[in-house]
Structure P
Amino acid sequence: MAEALVSLAAIIAGVAFLLVLWRFIKGPSPVDRIIAFDGLTIVSITGILFAALAAERGIYLDVALVYALLSFLGVIVVARFLERGF
């Protein structure tokens, strides 16, 4: 039962990745693209966590944590850049 729920959650995360990727490509403004990029990183982190669960490897959790911290800092830097203007 638990494996079926994990599989369902992975499928939903895959669909979410495709939807956010569409918004990243289609986004009418740079702010929309930044928010979509943040969403892509969140869904990617979810994918890394599912891979850690499937492979039973704890090191992937460290990778996901570092990726989350770097993506957060990246979004903050780009937001500050947009705040100042091009």
Structure Q
Amino acid sequence: MKSFVEFVVKGLVDNPDQVSVEEVPEDDGSSILELSVAPSDMGRIIGKSGRVINAVRSLLQVAATKQGQRVSLELIETGESR
């Protein structure tokens, strides 16, 4: 799932080399994918009213369900100024 999210997000941003996805396993067998992008790409990934990030989450849910997994996606702010 991690490589799937990286592939989709790198196609959407201006700085694909700054895309980072970390997988954090949960106790219940599910996973959380933490996505971080360049500060200048944050708006592009979030989209209007969160539509882009929600679309990526929907794609992830479909792919994970087909493989019998439970995965969620969180967008992590890097804390750098724009």
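Computed from the coordinates by the stated procedures, all read-outs in this text should not be read as laboratory data. Everything numeric in this text was worked out from a predicted model, so none of it was measured. Cβ atoms are built from the backbone, for glycine too; each structure is taken alone.
Brief remarks follow.
- Distance in nm of label points 7 Å out along Cα→Cβ at positions 30 and 62 - highest-scoring structure of P, Q: P
- At a computed 3.0 (distance in nm of label points 7 Å out along Cα→Cβ at positions 22 and 70), which of P, Q: P
- Given 32 for relative contact order in percent (Cα under 8 Å, 6 or more apart), calculated: source structure among P, Q: Q
- For log10 I(q)/I(0) by the Debye sum over Cα atoms at q = 0.17 Å⁻¹ computed as -0.77, the structure of P, Q it came from: P
- When helix-only ellipticity at 222 nm (-39500 (n - 2.57) for each DSSP H run of 4 or more, over all residues; to 500) is computed across structures P, Q, the figure -10500 traces back to Q.
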